[in-house]
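Scrolling down, you'll hit the structures one after another.
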Structure 1
Amino acid sequence: MRHTAFTLIELIFVILLVGILAMVATSLSRPDRLLNDTKFVLSKVLKSRYEAIGYDHRNFDGTLQSDNIGCLRLERDSLEENLSKAGAYRMKEDTRITVSGLGGNTICFDAMGRPHDGDFGLPSLLHREVDITIGDTKKSYSITVYPISGYATMKY
């Protein structure tokens, strides 16, 4: 009965082949930074809505307070500020944010989670969808904030 064994050259060849396959697999599974940027913006919108629910923006005399709890400026610098060192997230340099459905770039949520266009007055209550497009030169993703409910979804 004859026993066969692997030679050193065969073992080196197999290790080299496994290494090449691992490099190819690693390069194909790079994260989608634009998708991560879109999820980051969506989380900021949902956080603003969550913070606003139950928060009364009126003073005792009925006038509106000038604080910005529940408001979010949809600009890169504003979204990235006030992050702790552990939770810091920086968007890609070429990521662009485009907002439609608002008079400006600030969306606010009232105590019921309803979206407003920049402040909390009744005339500013949104009755149309707000579309936030996050994109670069190659592709884009979209976030829709629905009127009345303030519910936000991401479209791939």
Structure 2
Amino acid sequence: MKCPYCGHLENRVVDSRLNKDFTITRRRRLCEACERRFTTYERLELTLPMLVKKDGRREPWDRHKVVEGMKKACEKRPVSMSQIEEFADQLERELQDLGEQEIPITVVGEKVMDGLRQIDDVAYVRFASVYRQFKDLNEFMSELKGMLAANEVK
């Protein structure tokens, strides 16, 4: 592993820890040249399906896009980065478990909306308003009414 400070390739692992799901290994490393510490993360490389966009184009799964979209929806809301990361981990596992080579992007969008609905109602509405591209206030209000009705059932 290359030191991010001096670029030296020799370092040693000082500490290793697994996350609570045992899917990510966090390693603290010490550069043998500059003696500075840095952290690396090891994650199992998953083979995830290609996403089929609405216009028929295909693109590979991009975890970063999902996390960034959720971060925007959760801005100024009481949602931690760990909640977003945990959801992204769960979503990747679900997509891999589907066993498909390609899936429509709408499947991912709906799963993200379902996850946000459980995490934070305001973040859900923000994401849904962009994802569903509401044309007018009536469409937006019907989505809100559906959400409120679902909350009353709980």
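Bear in mind these aren't lab numbers, they're just calculated from the coordinates by the rules spelled out. Please read all numbers here as calculations on a predicted model, not as lab measurements. Cβ atoms are built from the backbone, for glycine too; each structure is taken alone.
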Quick check: -15000 is what I get for helix-only ellipticity at 222 nm (-39500 (n - 2.57) for each DSSP H run of 4 or more, over all residues; to 500), calculated from one of 1, 2. Which structure matches? 2
Comparing distance in nm of label points 7 Å out along Cα→Cβ at positions 113 and 137 across structures 1, 2, the largest value goes to 1
Across 1, 2, relative contact order in percent (Cα under 8 Å, 6 or more apart) reaches its greatest value in structure 1
Label whose coordinates, when FRET efficiency 1/(1 + (r/R0)^6) of positions 105 and 121 (r between Cβ atoms, R0 = 25 Å, to 0.05) is calculated, return 0.90 (choices 1, 2): 1
